[in-house]
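As structure tokens, here come the structures.
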Structure P
Amino acid sequence: MNLLRKLSSLCAYGLASAIVPVAFVALWAPATASAQEGSAGAFLDEIVTTARKRSTAEAVQDVPVAVSAFGAQQIEAMFVKQVEDLSYLMPNVQLESVGTFPGVQNFSIRGQGINSSIPSVDPTVGVFVDGLYMGTTYGVVIDTFDLESVEVLRGPQGLLFGRNVTGGAVVLRNARPTGEFGFRMRAGSTDASQMNIAMAIEGPMAEGVLNGKLAFLYDDDSGYYKSLNQSQASAPAPHPLQPFYINPADGSDVGAMETMLLRPSFVWTPNDTQEWTLLLEFGNSKGDGASWTNVTAQRAGALEEFATLSDETGFTEIDWNQVTLETNIAEVGSGTVTNILGWRGVRADSAADIDGTDLPIFSAPGFTTQSQVSNELRWAGSFGENWDATLGLYYFDQEIQYREGRYIWLPPGIGPPPLGINLQASLGGDMDARNFGAFWSNDFYLGDAWTLTAGLRYTDESKTAQIITAGCADNLTFRCEFSDLEGDWSNITPKLGVMYEFSDNTRLYGFWSKGYRSGGFNFRNARPDVIPPGPTREEENNTLEVGLKTELFDGRARLNIAAFQNEVTDMQRELNIGDPQVIVLQATINAGDVTLKGVEADFVALLTDNFSINLSYGWQDGEYDSLDPFVPAFEAALRLAGVLGPDDVLIGPDLPRLAPTNYSFGFSWDIPVGRGLVNLAANHSFREGHPYNDSNTELFEDQTRTNASVNWFSGDDRWNVSLYGKNLGDEANWGNLTSIAGLYTAGPMKKGRLLGLEVNYRYE
């Protein structure tokens with residue numbers, strides 16, 4: 001009865017929210033949309049999703065899941081170049097990179113996201129590329145060129161996707177070769193000296209049997225941020241690794257990054273019932289380290305925005321390779337067998353000036369290696385006319401090696417008296433993780449209108465880790481003493497739901513589901529005398545959600561609404577605390593139990609044949625129901641160690657990365673010009689300010705984004721030329737906010753205003 005009562009309350013709450021202006025996504029200009037059809041109505045085309053892992057994709061409007069799905073046409077119509085561009089356009093979603101180093105994606109959905117780039121800390125939002133789970137998001141280049149679809153699933157996805165998806169999942173699918181000859185090319189440049197080119201060519205290799213494609217991407221970013229360093233200050237003694245890691249700033253632009261990506265793919269269909277798809281990816285990104293700045297000085301007006309005083313540019317280089325083999329065999333009983341076998345290997349080397357000043361206060365070189373292999377075997381089909389099912393087995397094996405050096409110098413007058421601090425330390429460790437899962441999902445059709453969903457997944461996971469102990473200062477070879485740790489976790493994640501179809505165009509759904517995040521270890525264990533590196537306990541998420549999906553006015557408008565309540569037990573938090581000894585103390589703990597709730601809605605309407613509008617709205621709230629008994633004890637230990645002051649708290653009242661409100665609205669207008677077409681589009685979005693860290697001392701400010709584009713399409717549908725602007729308000733933002741020894745806040749900068757020109761050509 002309690003479950004039914006909560007579902008009823010949430011349903012009423014969600015339906016009442018229908019009066020709130022809402023949106024699907026901002027409509028931008030299409031890169032390859034048809035000049036004859038235009039782009040204003042692109043988002044009313046049927047969009048499909050693979051969220052339920054059926055044998056065939058399903059229409060988004062037909063599935064009882066809160067999912068934002070974008071096909072290739074919609075992606076191009078929004079002028080989205082990276083998945084991050086979608087961050088402000090979906091309710092209660094943050095898709096920016098958050099971490100110490102460039103190229104690390106730590107997404108947050110419905111207030112559940114991690115704040116670090118520590119590879120041993122599992123995410124709350126899983127990233128899946130062509131069915132392959134990314135064990136670490138180092139090197140995940142998510143440029144949207146040649147993507148077939150992007151799906152963002154909001155809320156726990158434990159039934160079908162396993163652990164580490166308590167917040168949701170981001171599912172990317174690259175376009176497969178079709179068997180028809182085709183060629184695509186994209187070339188563009190911005191006013192910030194960024195140039196990119198991408199090409200894809202495909203065609204039959206053996207008529208009717210084997211098709212192939214080759215996609216290539218090159219992006220050259222010369223650096224957006226300005227180095228104002230003039231002093232070229234140096235520590236009392238040079239860093240031992242200076243010849244290898246440290247590049248003194250020279251007053252030029254910083255933040256340069258060069259990325260190359262090669263994606264060959266092949267589809268073999270030996271007969272009518274089999275399809276074998278081989279997808280390969282080879283990539284490299286290299287350039288400067290993260291461009292950190294003194295955020296406190298910028299906010300006070302003492303340092304211009306998008307500028308750094310850093311005495312080091314640092315460096316980043318990431319190499320990755322991955323192979324995915326997907327096999328589909330139809331007519332196995334009354335269904336299809338799918339097997340996805342994948343391997344991925346990553347090597348990331350980096351160094352950065354974390355303090356963002358012209359004093360060598362805090363430098364951090366290091367490297368990460370990761371190797372993973374996984375296999376998912378599933379059958380999706382029917383038992384009779386009224387029962388659809390998906391059964392599967394999953395295996396995942398991962399090895400991670402992480403090393404980080406810290407060079408810390410706090411001169412007299414800044415550091416503790418009388419002489420300040422001159423410290424070298426090594427952090428890191430090795431970890432092996434193995435995961436096994438088995439799942440069964442069912443849909444029972446009860447008459448013409450009712451559908452009952454029921455399923456469960458069993459997960460078993462083990463991890464062994466070697467963590468560098470305290471006092472190691474060997475930053476050249478990292479020949480340090482290690483402590484041996486291990487942990488085992490298992491969990492059952494069920495789902496039970498119901499959907500009612502009022503008509504072919506309107507559906508109401510509700511469900512209860514559970515998510516699971518395994519325990520783990522923290523490689524950045526700078527103060528093991530204060531906090532052990534783990535293991536943490538597993539985190540569980542129980543969710544109630546109701547939603548309404550409907551099409552209005554003969555399909556000229558679409559409205560989706562969802563309301564949710566998440567109860568999280570033993571929430572894992574990645575603490576980030578200014579420490580006068582190690583500059584930043586990072587620890588992972590089970591903070592306590594949390595309740596999250598919210599409403600989200602999206603709406604798009606074609607007002608005329610060539611003019612459309614769109615709106616989106618998200619509201620969310622979260623609070624601790626109780627704190628783990630360890631928290632006050634840890635607070636006392638930190639005060640005794642001088643890390644926290646007498647009035648400081650470890651866990652504040654507000655949850656980090658939980659923006660209370662966010663919204664977006666925009667339009668798209670097609671104007672026929674001669675044999676071609678001109679499209680005008682604009683979008684404005686807002687995200688309310690919220691804490692970055694758990695103690696609530698570091699705060700992201702309110703963020704607004706205004707984007708616009710003017711696009712011309714040729715009458716033969718082959719050429720498209722676009723002028724666009726992003727973040728036209730030139731608002732500053734930071735990838736994270738870190739307290740530097742409690743003295744000030746620093747953070748890696750994100751780009752401001754960008755103006756660009758892009759040319760697309762397509763031959764089919």
Structure Q
Amino acid sequence: MRQTWSICKAELSQLFYSPIAWLIIVIFSFQTYQVFTAEVASIANDMDLHGFAENVTYNLFSHYNGVYRSMMSTLYMFIPLLTMGLMSRDMSNGAIKLLYSSPVTSPQIVIGKFLSMVLFSFVMLGVILPAIWFTGAHVEHTDYGVIFTGLAGEFLLFWAYSALGLFMSCLTNYQIVAALLTLGALGFLNHLGSMGQEIDFVRDLTYWASLSGRTEQLTAGLISSEDIIYFVIVIALFLLYSIFLLQYKKNPRKWLCAAKYAGATVAVLAIGYVTSRPAMVLYHDASQIQSNTLTSNSIEIVKKLDGELDITTYANLSDYESWCASPVTINDDIKRYKTYLRFKPDIRMKTVYYYDEPLHNYDFGTSEALDMKETAVKFAEGWGIPWRKVLSPEQIRKKIDLRPEQNYVVKQLVTDDGRATWLRVFDDMVKYPDEQEITTALYRLENGAVSVAFLAGQNERSIIRSEDADYTGFSSALHTRNSLVNTGFDVTTVSADSTVTADILVIADARRPFEPEQTARILEYLDRGGDMLLTFDPGRDDIVADILDYLGVGVLRGTVIYPGSATAPTVIPAVSTEYASILSPYFFQGLKVSMPGAAAIDYSLSSGWDAVPVLATPGTECWNETETVSFDEIADVSELSADISAGEYRKAHSLALALSRTVGGKEQKVMVVGDADCLSNVEMNIPRKSFRAFNSMFCTGIFNWMTDNRLPVEVNRKQPIDNSMDITPDSAYSWTLVFKWALQAVLAIIGVIVIFRRQRR
């Protein structure tokens with residue numbers, strides 16, 4: 001131990017009395033605080049403009065623009081310069097011979113050299129301490145868990161780089177060669193995870209061995225035994241390599257040295273493989289809001305799912321979106337499910353490639369004169385997928401028919417007892433399913449789906465067509481994230497001539513009168529306690545008059561108009577009532593729904609139903625216009641006025657009602673909406689310039705309320721509490737001068753003093 005410490009002190013002296021080491025410290029500190037002060041200035045501006053800044057600690061340290069990401073990228077460049085002389089200097093000046101002739105062993109030499117880098121890391125990485133002090137002093141509720149786990153990741157990365165650099169320094173007498181070898185080796189290990197992606201075994205091996213991304217979880221506040229063990233065994237491996245090399249140079253025996261290298265490598269790979277198995281990994285989420293852990297609802301659902309779970313991704317290489325499941329994306333895809341593997345380690349994932357007619361890609365074949373097989377061949381060649389692994393249309397259809405899924409990228413979840421469901425890729429910027437979609441799919445496996453039947457046959461809004469007025473978007477759209485089919489519901493159509501057995505019945509703006517027998521079946525469904533969504537446009541309420549009478553709901557004649565509308569007087573920015581948020585969290589305070597043509601509805605307190613207005617007009621300036629048929633030619637709304645004698649009432653009108661009662665020990669729920677267009681395809685997507693509409697949120701809230709808030713599965717987590725920083729833009733500039741320039745000047749002066757005193761001695 002004494003010899004090891006002596007070697008460590010000697011090497012530390014070389015470092016601290018080296019101008020290069022001090023120059024590296026100053027440059028490293030400057031680059032660190034260049035990033036830190038830029039983020040401080042940005043957050044200060046947000047505070048000045050908005051009065052708050054969300055998740056300040058994470059943005060300062062762990063965000064992709066944060067300090068820790070910058071430190072990682074610069075360590076990559078500086079470590080080779082620090083480690084290049086650890087052994088090569090001794091070998092070039094002959095000092096290694098003195099060490100060989102002394103009673104110092106090779107392990108003592110290597111450990112002593114490495115220990116000097118460990119101690120030096122506390123000096124070099126210690127430059128971040130003023131930033132940590134600043135954050136704690138000026139950010140309320142600082143998330144120290146994220147800060148210190150991220151800092152631990154920086155240390156582990158520094159030590160792993162140092163162990164590698166030490167080994168490279170043992171290979172040559174030339175320091176510059178050692179630096180270049182270290183730089184090349186670090187580049188190789190950081191890009192190793194992208195190699196051999198087309199071969200499952202190789203992909204798993206290279207992904208584990210790669211240094212890239214190994215600190216991501218730590219910088220986010222999540223401590224994983226897999227990451228810690230990885231760094232420990234990588235450090236140990238390169239230290240052993242260095243020891244074996246010195247022993248070989250002292251007593252060259254090739255076969256013994258080769259056996260040692262092979263044994264150490266195999267042992268490391270074996271330990272790494274075993275400890276990286278999902279069942280063997282331990283976790284601790286150090287973030288103050290548990291941001292790296294599944295929400296409580298997700299955890300509960302995952303734990304209830306017994307048996308093994310297979311997740312198979314089917315990727316059609318003839319479809320332009322097949323890149324979502326290409327080999328290079330598989331490891332990233334696995335990462336998305338790591339939070340689930342933490343609580344259910346028996347999840348197995350695989351990918352199946354095939355080619356078939358791309359039913360989702362409607363523009364297929366217009367840009368290139370290639371058929372679907374030729375396109376698939378090109379994709380397979382480009383991604384390195386052996387063609388023998390690509391199933392033909394006949395082969396994939398024997399295995400599973402994916403045409404109902406439009407031959408699009410899709411995942412099938414199957415339990416060991418045969419229960420199955422789909423998890424889809426979506427047509428949005430995110431593409432991939434998030435926690436809510438994944439958890440909902442697992443909930444569906446365990447509890448089954450809620451059935452929703454749309455009445456068909458009376459010229460209602462369609463869930464098959466995709467016209468602007470239809471209801472496809474929120475109901476049956478496979479690749480819309482918040483559609484019913486992706487939030488735990490089964491969607492079908494049912495004729496009014498049939499007995500309704502679904503959990504929820506939807507009557508979407510019926511335009512053809514019902515026969516008495518058809519009305520009787522609907523009322524019979526309501527008598528049994530069935531839930532229902534009823535929508536209609538102004539003037540069509542007479543078609544469902546018998547149903548409205550049964551519910552005790554009345555409809556005022558005419559169309560509600562809003563004089564304050566910035567578009568058309570009939571476009572109502574309906575607002576949620578004070579009662580709405582009690583029903584569902586999706587009916588939040590301030591919710592606005594675009595209703596382009598709505599009927600005012602009322603209800604009777606003596607009907608036997610409890611009624612709660614969910615949406616209402618934005619004030620008392622609205623009225624039900626009964627005389628004007630067409631509003632297209634009205635240039636000035638002020639030309640219109642309410643005529644009480646014509647039954648036009650200027651008041652706050654209800655536009656959506658939530659009705660409930662108890663039937664057979666169950667709460668029956670009915671939603672009546674006086675505008676069928678508000679749930680249409682176009683209103684789900686059209687942006688209103690005059691106000692922000694949340695039609696999609698309102699639609700989700702309807703079905704959330706009807707399922708007693710079970711679907712979609714709530715995965716809302718705690719919001720960050722470190723949302724303020726008491727720094728103004730002016731003071732941020734002052735701190736920039738302190739951290740970016742004054743601190744570096746102090747470090748430079750200290751370095752000059754230390755080096756000058758050394759030279760005088």
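Assorted remarks:
- When helix-only ellipticity at 222 nm (-39500 (n - 2.57) for each DSSP H run of 4 or more, over all residues; to 500) is computed for each of P, Q, the one that comes out at -14000 is Q.
- Among P, Q, structure where FRET efficiency 1/(1 + (r/R0)^6) of positions 660 and 748 (r between Cβ atoms, R0 = 25 Å, to 0.05) as derived comes to 0.55: P
- Origin of the value 15.4, where mean count of other Cβ atoms within 10 Å over residues 180-187 was derived from one of P, Q: P
- Source structure (of P, Q) for Rg/Rh (Cα atoms, Kirkwood Rh), for residues 108-187 alone, computed value 1.05: P
- Each of the structures P, Q was assessed by mean count of other Cβ atoms within 10 Å over residues 348-355; the largest value belongs to P.
- Comparing distance in nm of label points 7 Å out along Cα→Cβ at positions 124 and 556 across structures P, Q, the highest value is found for Q.
- When mean projected area of the Cα convex hull in nm² is computed for each of P, Q, the largest belongs to: Q
A short reminder: the numbers here are calculations on the coordinates, not readings from a lab. In this text the structure is predicted, and so the values were computed from the model without any measurement. Cβ atoms are built from the backbone, for glycine too; each structure is taken alone.
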